[in-house]
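J.: There are structures below to look over.
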Structure P
Amino acid sequence: MTRTFGSERTKVMARAASIAIETVAGTQWPVRLAEALRDLDATWQESAAVCADVAWQARAAGNSALVLLAPGDVTDPCPGPGTVVSRTYRHLYLSTLRYDFRCHSIESLVNQVPLSVLNADPYSWALYAFARLGQSRSDGLAVMERVLATAADHPKTVHVLLHGVWLGGLLPGRADALLALVDRLPDGGDGDPIAQFRKASALRALGRYHHAHAAVERALEFLPPGHLAVHTDLVREHALITAAYNLTQLAHQRRKPDPQ
């Protein structure tokens with residue numbers, strides 16, 4: 001097929017995602033999305049962007065890709081024209097596992113995908129890194145660096161890595177890694193509520209409470225209406241920052257010598 005470029009290409013991809021989201025109540029939405037992306041000859045970047053959003057919407061609608069697809073759709077890639085289809089299924093399935101925090105399942109499935117397939121799909125590598133990072137396994141940091149070297153700061157890929165580092169609470173240098181990843185996003189994550197949420201978490205861990213408060217308040221301002229679960233996470237982070245700040249102030253007061 002003939003590719004379109006620039007904003008027109010973006011509109012075409014957005015339309016494919018919109019059609020899939022409109023049909024997530026049915027059983028054929030993964031097939032239809034895969035066929036649409038195949039017909040558009042979608043790149044891995046385009047597939048990642050579309051599948052991450054559609055997988056989230058389908059999960060929220062109670063018709064998860066995990067119900068309609070099988071692990072074999074991840075581990076048995078099709079050659080030739082089927083490459084885009086199998087990649088779509090892989091992105092949908094692994095993204096949904098990510099949203100469910102099922103790190104062991106992601107790791108197990110990706111380990112069964114041929115290396116040649118993974119090397120052509122940095123987004124799937126990023127999901128593998130998420131699985132390792134989310135378990136606080138420091139070798140995930142090396143996988144993350146390899147992904148960053150090949151993905152050219154693709155926003156959805158960076159968000160997968162951000163999610164993994166955020167989840168991996170025992171990772172060495174976690175807070176600094178979160179801040180470095182946020183800086184890789186367009187405009188340094190300004191205007192991105194999830195990026196600001198991750199940034200707030202990092203700043204809280206570093207004891208920079210005023211900056212953390214500012215970040216989570218920006219996240220609350222930028223969050224679109226209707227994202228109730230994310231809003232709950234942001235409010236919880238706001239409370240954690242306040243509690244950490246208050247505890248620090250209390251400890252500081254207790255260290256002051258009593259007046260003689």
Structure Q
Amino acid sequence: MVQKIYKDQDLPMGDLGQIGLAENGRLILDESDLQALLSGSRTGMLKLQNITADGATIDSLDAKLSLRQNDRGSLDLLVHPVYREASYPEYLTDSEAESLEKGAEVNLEKIINDHGVKKEVLVEFDKETREFIITDTEKVLVPDMVNNEYLSLEQKERYRKGKEVELSDGTRFQYAGGDARGVRANKLALIASVIVDGGMSYLLYKGLNAMFGQKHDPQKADVYSKGYYQALEDMIKKNETERPANRRNESEQIRAYTRSGYSR
């Protein structure tokens with residue numbers, strides 16, 4: 001799941017300005033792409049105009065963006081253009097890299113040696129940029145509940161390792177490091193809950209992409225379970241309690257998104 005790990009005020013506005021996405025201290029970026037950056041994910045594909053770097057100017061470039069914290073604690077802006085050829089990490093075999101590129105495998109779990117420390121990583125392939133994506137599985141935020149249903153230890157471990165998880169209500173979802181929302185599902189929306197400091201934090205994901213290699217079922221993707229709507233109401237109540245000044249507008253926006261009937 002995706003949750004903010006960076007703050008708005010820490011964004012590298014100078015770097016964003018150089019690629020035409022910030023001007024006079026104001027961001028020129030869609031909300032969904034901003035949330036992707038703040039959560040540590042990649043944005044969707046962007047068309048960058050009049051990029052200036054090292055004295056050179058590029059008229060137009062299709063690329064995705066992400067952020068990475070440097071040794072000084074500040075954020076660096078990473079640009080992921082479309083590569084002509086994919087260059088895979090040395091710990092993948094030729095056949096493993098080919099399987100990811102062709103979509104025969106959604107992801108691969110590998111144990112690597114990172115400066116003398118063994119680390120478990122998930123390797124995916126971004127077909128849009130032709131780039132291999134490496135995710136430290138320890139940094140994947142695993143939900144405690146989805147659609148008001150607690151995940152078992154086995155389900156949590158499956159999610160962390162990029163494997164498909166299915167709920168009793170038929171909702172299927174999977175971690176996706178290359179997706180701007182960080183998750184794919186057989187539904188257009190789901191609600192994840194994470195226990196933080198003894199309380200419950202709710203995350204509404206909407207406009208989700210379909211599971212890898214699949215398409216959304218137009219008759220089922222926008223039909224939600226009773227558990228989903230219970231989680232939705234719990235989230236609205238929590239928002240109203242914590243932010244009473246904004247509760248009317250925010251609650252109405254949330255309610256307006258999903259008003260189709262639920263399935264039992």
Structure R
Amino acid sequence: MQKTRFFLKGSVAENVWLNRQAQRGYQLTAVKGMTYHFKAVAHAEKVLAEYLPTKTLTAMTDVFHPLTSFTFRNGKMAVAYSPVQPAQRIVSDDNHYRLAVYRRAREVALNWMNGWVVGIWLLMCVEVVATTRLTATPMLTNLLLGSFGVGAGLIVAAIVICGVAAARFHGQVRRLIRVTGEDKEAWKPTMHVIFKHQKQVPDTDVWADLGLWQLTMQNQKGEYYYNLQTYLSEGEIRNAIAKIIKQKDFSVMSWLGLYPL
């Protein structure tokens with residue numbers, strides 16, 4: 001038996017759906033694109049989907065025998081669908097790989113939305129240019145307005161469908177960042193720290209745990225302007241720096257670019 005569903009491979013939603021099929025007596029046998037293959041059995045085992053590098057999956061072929069597996073297009077990451085016994089304790093530690101997959105899925109959803117919107121907009125522009133060379137008639141006007149309405153509807157549909165998908169993936173990305181602590185590729189507010197009366201460039205390595213520092217400007221008055229990408233508040237940054245430098249020798253601007261009132 002085959003069923004076609006659109007899921008992010010290895011996602012929680014997919015795993016729930018696969019286990020629902022197992023409860024109905026259908027055991028997963030293969031995953032090919034959006035098509036899932038099942039066979040009817042007396043006692044179907046539940047399925048656990050785990051992310052792992054393709055090299056690892058290949059190296060473990062002799063000892064690891066999942067029900068099936070799926071390899072992503074880049075060939076670097078795969079999903080292994082393993083059977084789970086009722087009394088078996090499940091311990092999954094693929095959050096690092098899962099984070100990479102969800103980040104990529106978010107990018108794909110946004111790219112699809114942008115491509116969809118731009119493509120329809122270009123078609124509408126071509127239609128306008130083409131109709132300028134024709135004699136205006138009530139029928140032509142109605143067709144033009146109708147096509148604009150359809151185009152606008154398709155654009156809204158693209159924004160809603162892809163936007164909702166991207167938002168869901170983003171929610172998972174945020175959750176996994178909190179779990180794994182991998183926030184190097186995550187957006188962070190940018191604070192502005194100004195050091196004053198300095199004889200040399202401040203050693204920001206001592207505050208490396210505050211976030212990512214970047215020197216943006218300096219002048220002959222001994223003032224150094226830094227951007228600091230961090231989740232910390234102004235007060236937390238100020239208290240950390242004040243342990244080494246006097247408060248009169250530096251100031252912290254908010255991530256909105258405004259001095260705190």
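J.: helix-only ellipticity at 222 nm (-39500 (n - 2.57) for each DSSP H run of 4 or more, over all residues; to 500) computed as -6500: which structure among P, Q, R?
T.: Attributed to the structure labelled Q.
J.: The value 1.40 for Cα Rg over 2.2 N^0.38 Å, for residues 58-113 alone was derived from one model only; which of P, Q, R is it?
T.: R
J.: On to the next question. Which structure, out of P, Q, R, was Rg and Dmax of the Cα atoms in Å, for residues 186-225 alone derived from, given a value of 11.1, 35?
T.: So the calculation was done on R.
J.: Given that volume of the Cα convex hull per residue in Å³, derived from a single structure, equals 135, which label among P, Q, R identifies that structure?
T.: Attributed to the structure labelled P.
All of the numbers you see were taken from the coordinates with simple rules; none came from a lab. The structure presented is a predicted model; accordingly, all values stated were derived computationally and were not measured.
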